[in-house]
Every structure is written in structure tokens, then in C-alpha cells.
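Structures incoming, each one as C-alpha cells.
Any read-out appearing in this document is the output of simple, stated calculations on the displayed coordinates, not a laboratory observation. All values derive from a computational prediction rather than experimental measurement. Cβ atoms are built from the backbone, for glycine too; each structure is taken alone.
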Structure P
Amino acid sequence: KKSVKPKVLVGKGLTFDSGGISIKPSAKMDEMKFDMCGSAVVLGCMHVLATLKPKINVVAAVPSTENLSGSKAYKPGDIVTAYNGKTIEVLNTDAEGRLILADALSYVSKHYDPAFIFDFATLTGAVLVALGHIATGIMGTDEKLIEKVKKSSVKTGEKVWEFPLWEEYCEQVQSKIADVKNIGAPMQAGTIAGGAFLKEFVGEGIPWCHFDIAGTAWGEKEKPYGPKAGATGNVIRLVLDFMGM
């Protein structure tokens, strides 16, 4: 029904991430083909929903690109403008996924009046430091939504851990020469900084939960229902349970 607000899923789709001008170390750069796992979560969920055909209204958005160095690459020091008009100071080109998510979050907020938004991204290496391959980091704007996510986590065994979005953290992504900057304080709370940045692009009053799957999208311990190697499909089961599947 058009009168029913849609549930919106947004997935980061970096098909390969070299880091760009702020280039990554060569070790394990081959794994950066997995930087599209957020989009794979969304497409996996949509595949199941399309197969089962439940009577629910779901919208999916997948911003997708590569992040490579070259003569046309964006650079540290650039100021870019997001879809919602906010300006972003680029301090590190390896914090690129949040830029394409910013546009997608702004777009769905404006055009779909969502009941809620989930976004999924292999966003930060910091979440791997904090939680290892055991749990997905989450944060958001609506306590009831987050609690329901946690209940689905318990039911499916796909572990999540909530990080705070306190005002002090949100202040760390404010820029002196733009509305926001794409990284927070050096060597501090990198996972939260990613969430605080994305929060700037979610429409006012829209319940939202961010899933940082950088630690669980690949490399975790093999599960009986999962592949022996490669990407895991983690949090798809959680989301489908949340949707009532």
C-alpha cells in the first residue's frame, strides 16, 4: 500500500577499495573486494523477500563505486557537497564509504518518508579492533528500534553491540570549514565517528540503525549454515527476523 511507510535498507557497495590517494597498505588489500558486503546484505534480503513475497513495503538503495587512485581521484582537502546540501571536508580518502552512504541516506530520507532506515557497511577497521570477528557494531537514533534489533540478534545468534552516539562524539565530526568532516578525532572512537557522520544525513525524526559489519562480513569463524571461506552473509538472518520472516 502506498499509504504505508516503507522499511528502507541501504548498503555500501564499494566493489574495490584501495584507499584512494590515502592508499591502504598492500597487505590484505586483496580483501577489499569484500568492501561491497553491505550492499550484499541488502541484495540478499531483497532476494529472500522477492522469493517469499510477504505483504510488506521495503525499499532498497545500493550506492556503488570503486575507490582508486588516479588523476581524477578525489583528494584530501577537498570539500564536497552531499545530496542534502551539507558540505563535507575530506581529510582521508579512505573514509569514502560514508560519502556514498551520505547521498543514499539523504535520498531515501527525502523521497520515501521511511518507517525506519537500516544501513549496512564495512565502514571502519576500528570496529574490528573493538569487537573482533564476533559481533557487529550498531548505533542509531531510536531506542525502540535498537532494542528490537537486539532481540532479533538474540533469536538468530548474529551478535550485535551498541555504541553510543553522545553529543561529544558527534562534535568530533564537525568541521571548521564545512558542515562536517569525514573522519573524527585522530586515533579515537573511529567506529562511533563513522556513525556520527552518517547521522548527519538521516532525515529528522526518522528511526535509523547503522550496522558496521567490517568485523563480521568475512573472516569470522565458520558457522554450520555458512560458507567455509569468503563472505559470511552476516546479519541477513537478523534483518529477516526483524521483518517478521
Structure Q
Amino acid sequence: MLIIYFLLHFLEGIFLLTITTSPEINVSLESNSSIVLNCTFELDANEGIRNVYWGKKLHGTNYNKLAEFAYKNAIYNIDHGLSLENRSNLHSFSDTSQSAILNITDVRCEDVGQYQCEVEFSVDSKGKTDRKYTDVYIQANAERPTTFSVHPNNSLEEHEILNIACVAVVGSPHGSLAIWEQNVSSNTLTLLKNTSKVFIDTDNCTSVANLTITYKVSRHNNGAKFMCSSRNKFTKEPAPAAEFGPIKVLCKS
């Protein structure tokens, strides 16, 4: 009898509903670009959809609800979704469509982030909730550094200090900047320093990074070059870069 009780209790927690969303959406700010947040679900005969919500991550596990979907009906959330009303449209689920869609047609920088599709449904009249997530990125190209300075830039003495500075548009998402030393004999690159700390340009959804280092040269650096490269998640090799050198290091007697 006890086994039957636990078996029935276990079966109550099982449901066949499956939710499908795109795990990642990448868009640009070019004309006609849009963010289509499509939450599609399949359910069993004893399951029924009550409500669907699209929300955007605020922080931690908190999500602001943007749009609410019921059978053949969809509205913007009065607290957080009204700002989307004039630049998006909603499509709710029905007998012929098992999807809840929030389509942002006028893409802005503020649309970057993680979105959550939350589905409230019933299994044999018992209420349940399930969720799926979509990460939205606005893609902007990394560019060749606009500034790459090395001082002093004449002949150096062994153990002298170089001051190296680099500034570049690193694009988005996940832009970063790196300074390298290229060995003259092996032609290999050694990473000296990198940074992912960026300034966000909210007008075009891109990022600018700057990086400054000091570097003590030795006789082994004679003939070496220095390079600053700019990249982000979508940058293909070779990354945009600026070079300086080769440098001449005078050995102390």
C-alpha cells in the first residue's frame, strides 16, 4: 500500500509539456531587423495552457513581465511592457497555433538581455509552471584600434620601461581588447594583458575599450613587435589589430 502511495505521488509530478524557444538571438541595428521571441509548446491530452508570459531579466532570478498571453488574447504588462507597445506586436496561442510571440520590430540597445518564457498550465486540473530562456544580443563589429601608442618609441636601453596604450571600438557582444608581444625569432605571440571592461555607446549599441600597460624590455626583446587586437564574440580571425615595431634594444655593457 505504501509503495502504491509513493508511486501515485511520483506520477503527479510528471508532465509531458515541452516548451521550445530559441536559446540565442543575434540582431543588428540595420533596417528591418527585429527580435522575434517565439515560445512554442506541445502538450498532452490531459494538459491545458492557462497563461504564458514573456519577461526580461532584471537581476538574479527576477524577471520583469513584458507581455501576457491567454487563449486568443495578448496584452502588454501594465508595469513593464507598455514601453514596447509602439515598437512591437503580440501574437497569442489558439487552436491553430501553439505559440506565444513577442515581436520587437524597432530594435534598441536596451533590448539586449535574457528573456524568459513562463508557461502556466494544468495537468489533470492541477496547476504547474515551466520556463525556457532566450539570450538576445545586438551584434556590432570590432574595429581596428584608433589609438595604439608606445613610448618611448626610439632606441631603448635594456631594462627601460615602455608605456603602451590602446583604444578601440570592440563591438558587441562581449568585447575585449588585448596587447601582445611578438617574438622576433619564433614569430609567436605572447599575451601581455587584456581587458573586457568597456564603455557602452548607447547610440549604436557598441562598446569601446582602453588598455594601458608598462613593460620592462630586455635584450631578448630586440627586434620584437607589439600588437593590440580588438574582438568580440563574433569576431573571426584574424581580429582587427594595430602593430608597432620592431623595437631596438641596446644592451648595457
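Assorted remarks:
- Structure (P, Q) behind the derived value 0.90 of FRET efficiency 1/(1 + (r/R0)^6) of positions 49 and 89 (r between Cβ atoms, R0 = 30 Å, to 0.05): Q
- Relative contact order in percent (Cα under 8 Å, 6 or more apart) - highest-scoring structure of P, Q: P
- Structure responsible for 55, 22, 13, with semi-axes √(5λ) of the Cα gyration tensor in Å calculated and labels P, Q on offer: Q
- Structure with the greatest value (metric FRET efficiency 1/(1 + (r/R0)^6) of positions 17 and 137 (r between Cβ atoms, R0 = 25 Å, to 0.05), set P, Q): P
- Source structure of the calculated read-out (FRET efficiency 1/(1 + (r/R0)^6) of positions 97 and 161 (r between Cβ atoms, R0 = 35 Å, to 0.05), 0.95) within P, Q: P.
- Structure from which 2.6 was derived, distance in nm of label points 7 Å out along Cα→Cβ at positions 129 and 233, options P, Q: Q
- When FRET efficiency 1/(1 + (r/R0)^6) of positions 65 and 177 (r between Cβ atoms, R0 = 35 Å, to 0.05) is calculated for each of the structures P, Q, the largest result comes from P.
- When distance in nm of label points 7 Å out along Cα→Cβ at positions 25 and 81 is calculated for each of P, Q, the greatest value falls to P.
- helix-only ellipticity at 222 nm (-39500 (n - 2.57) for each DSSP H run of 4 or more, over all residues; to 500) derived as -9000 - corresponding label from P, Q: P
- Each of P, Q could give mean count of other Cβ atoms within 10 Å over residues 57-64, but the derived value 17.5 comes from P.
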